[in-house]
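Following are the structures in question.
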Structure 1
Amino acid sequence: MQTLRVALGDRSYPIHIGTGLLGQSSLLAPLARGRRLAIVTNAVVGPLYLDAVIAAVEEAGTPAPVRVLIEDGEQAKSWPTLDRVIDAFLAARLGRDTLVLALGGGVVGDLAGFAAAVYQRGIPFIQAPTTLLAQVDSSVGGKTGINHARGKNMVGAFHQPLAVIADVGTLSTLPDRELRAGIAEVIKHGLILDREFLVWLERHVDDLLARDPAALGHAVRRSCELKAQIVAADEREAGQRAILNFGHTFGHAIEAGVGYGEWLHGEAVATGMVMAAELSVLVGTLPREDAERIRALIARVGLPVRGPALSADRYLELMQVDKKVAGRQMRFVLLEGLGKAALHADPDLGLVRRSIAAAAP
């Protein structure tokens with residue numbers, strides 16, 4: 001096991017990365033002692049890992065946890081599902097001494113974290129991510145929330161976990177499509193923050209696809225290191241943290257435009273990164289050959305490099321409610337070279353349309 005730390009003063013917390021961690025009572029016992037425990041998971045992850053987690057906490061002397069099962073997929077990040085989770089907490093008479101454990105991918109983590117953020121004005125929670133995307137991205141940083149019909153993640157709160165327990169052994173049961181979607185976020189970290197890591201990814205992408213444990217462990221660790229540095233410097237996305245949204249302005253529009261769950265988040269981000277790289281070329285901050293290099297790497301992973309059949313007008317309509325919009329001006333994260341990104345305000349809409357067209361179906 002390797003442990004990193006997100007440095008946020010009295011809200012600092014560890015990220016534990018290793019294999020077999022979900023069954024280790026020594027990780028959960030210090031956090032769960034003296035508390036009631038509620039585990040939020042879904043119908044796919046629960047049958048695989050819930051028993052191991054329950055055995056670990058009961059070994060540590062924690063009373064039998066409350067189990068809350070939600071549906072699988074992006075559709076679960078909704079008001080009705082949030083209401084069912086809160087209702088389950090109330091039915092079990094859970095108090096402010098409760099600890100929530102989010103066992104699953106990004107959807108479970110976002111939803112359970114948001115439930116913890118708002119239940120009785122805030123109770124603690126742990127992230128136990130079981131997908132690559134959640135381990136390298138969504139479980140770290142305290143962003144929680146649900147989707148709205150008009151925009152992705154538009155309802156939520158910053159609520160930092162007590163710990164992140166990233167058991168890379170869970171990736172052995174991950175469907176291939178979910179694995180590829182997670183690699184999209186890994187690539188993003190290299191593109192915006194670490195050119196050397198990007199070069200490593202180009203050399204080892206086949207190892208990642210083959211689920212080589214050493215390659216996956218390095219990808220998770222380096223991604224968490226990079227994100228932890230950004231979160232520590234800008235917890236609430238007032239400045240530098242916005243660059244973590246590279247590809248997401250276009251990607252979120254894809255997800256909302258086709259209906260949540262039709263495209264996986266990582267798939268939409270992959271195509272969004274192709275569009276954002278193209279826009280970087282058009283505004284003059286990225287050489288054409290680097291954009292082609294990005295497209296080639298994304299294609300090697302088996303991720304989409306062309307968007308769905310949405311009009312440019314529909315993209316622009318959806319992007320107007322992006323969280324980076326300020327003063328009614330759209331802002332895009334663009335590349336200023338491989339490994340370096342910055343926020344650019346209100347680029348020419350004609351160039352935005354051309355970047356969308358470059359990834360047209």
Structure 2
Amino acid sequence: MSVSVDVRHRLGDFDLAVRFESRGRLTALFGRSGAGKTSLVNIIAGLIRPDQGRVTVDGETLVDTENGIVLPKHRRRVGYVFQEGRLFPHLSVRQNLLYGQWFTPRPQRYESLSRVVDLLGIGPLLERQPGSLSGGEKQRVAIGRALLASPRLLLMDEPLASLDEGRKAEILPYIERLRDDARIPIVYVSHSVTEVSRLATTMVLLSDGKVAATGDTAEVMTRLDLFPLTGRYEAGALLETRIAAHDTVYDLTTLHSPAGDLRVPRIDLPVGTALRVHVRARDVLIALKRPEELSALNVLAGRIAEIGPERGPIVDVRLDLNGIALLARVTRLTVDRLGLAAATPIYAVIKSIALDRRGLSQMPPSGVDANVSL
């Protein structure tokens with residue numbers, strides 16, 4: 001799986017100049033509104049012709065302006081899922097799904113209705129009309145319609161933006177299944193840290209039409225210099241863990257990671273399941289001595305790796321826990337009072353209830369190549 005983009009385009013006063021190559025299963029285009037995310041996916045889809053550049057998917061050239069190659073959008077075999085489902089209101093769910101197949105030549109079809117229906121859990125919806133569906137159901141049907149076109153690439157432009165938190169929680173597991181089980185790369189547009197931390201294998205951070213950073217999602221998210229672009233409120237680190245045990249008495253689950261063991265509210269998954277945990281910087285406390293008689297269950301030993309720049313009363317701190325990065329957000333007063341500096345031994349304290357289900361997700365299958373290069 002590979003997606004290679006190197007394009008330049010001018011839209012009024014806005015200059016888009018983006019270059020990246022990803023071999024991840026789900027590549028997130030992340031950035032604030034106006035960063036150029038939707039314009040970029042529209043170029044990939046063929047809705048915008050770039051002034052210059054090249055776009056390839058798995059070695060297949062979609063655009064190469066230098067050599068005069070600009071495939072029309074109907075020949076690109078790119079599935080596109082928008083913010084709204086955009087289903088045909090006069091067609092049933094089954095008919096909407098099959099519409100995606102009609103324009104794909106039979107020899108090029110690799111997806112079947114039964115597999116897509118099972119993947120997205122939409123069997124009970126097949127005979128219903130779009131008007132009777134919830135927002136999350138509509139989006140699952142829209143994803144299914146895009147998949148049944150047997151695309152070589154799936155573009156998802158903020159597919160959860162129009163949904164409330166309940167509907168987002170409903171559809172996120174299906175996008176995880178799509179990432180893990182589909183046979184195609186996915187480019188996913190979002191400005192939500194929660195979505196990107198849960199879904200993305202690789203991350204391309206856009207700002208003002210340019211690539212500010214690109215790479216493994218966990219690495220990009222723990223860079224303190226990028227906090228102004230990634231957003232401070234939900235900023236945090238990603239820990240790769242594995243379920244080690246379940247406590248049936250207190251309804252807790254123990255997660256093992258190289259940083260140390262974490263206890264979280266019970267997760268109904270088998271022992272051994274690999275999970276990605278998003279730990280927000282604002283949920284991490286720092287202590288110089290191991291705390292005793294504390295309500296928080298998670299105390300991990302480490303050291304200060306980096307202290308970020310002061311922003312008003314707040315300072316962001318990157319911790320090193322046995323080679324694993326964790327972020328903490330503290331006050332300047334705390335830094336001075338504790339004498340925090342690079343290499344200072346510390347203990348990171350995390351409440352168990354801060355690690356709720358919204359911040360937990362199953363890891364992509366092992367062996368996923370998430371390399372990204374500029």
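Read the figures in this text as sums done on the coordinates, not as results from a lab. Values in this document were obtained by computation on a predicted structure and should not be read as measured data. Cβ atoms are built from the backbone, for glycine too; each structure is taken alone.
Looking at Cα Rg over 2.2 N^0.38 Å, point out which structure of 1, 2 has the largest value.
2
Out of 1, 2, which one gives 3.0 for distance in nm of label points 7 Å out along Cα→Cβ at positions 10 and 242 as computed from the coordinates?
1
Can you spot which of 1, 2 the value 4.0 was calculated from, given it is distance in nm of label points 7 Å out along Cα→Cβ at positions 50 and 346?
Going through each structure in turn, the value belongs to 2.
A value of -14500 was derived for helix-only ellipticity at 222 nm (-39500 (n - 2.57) for each DSSP H run of 4 or more, over all residues; to 500); which structure in 1, 2 was it taken from?
It was calculated from structure 1.
Given that P(r) over Cα pairs in 5 Å bins from 0, in percent, for residues 178-281 alone, derived from a single structure, equals 2, 13, 20, 23, 21, 15, 6, 0, which label among 1, 2 identifies that structure?
On the way: 1: 2, 13, 20, 23, 21, 15, 6, 0; 2: 2, 11, 20, 19, 17, 15, 10, 5, 2, 0, 0.
Going through each structure in turn, the value belongs to 1.
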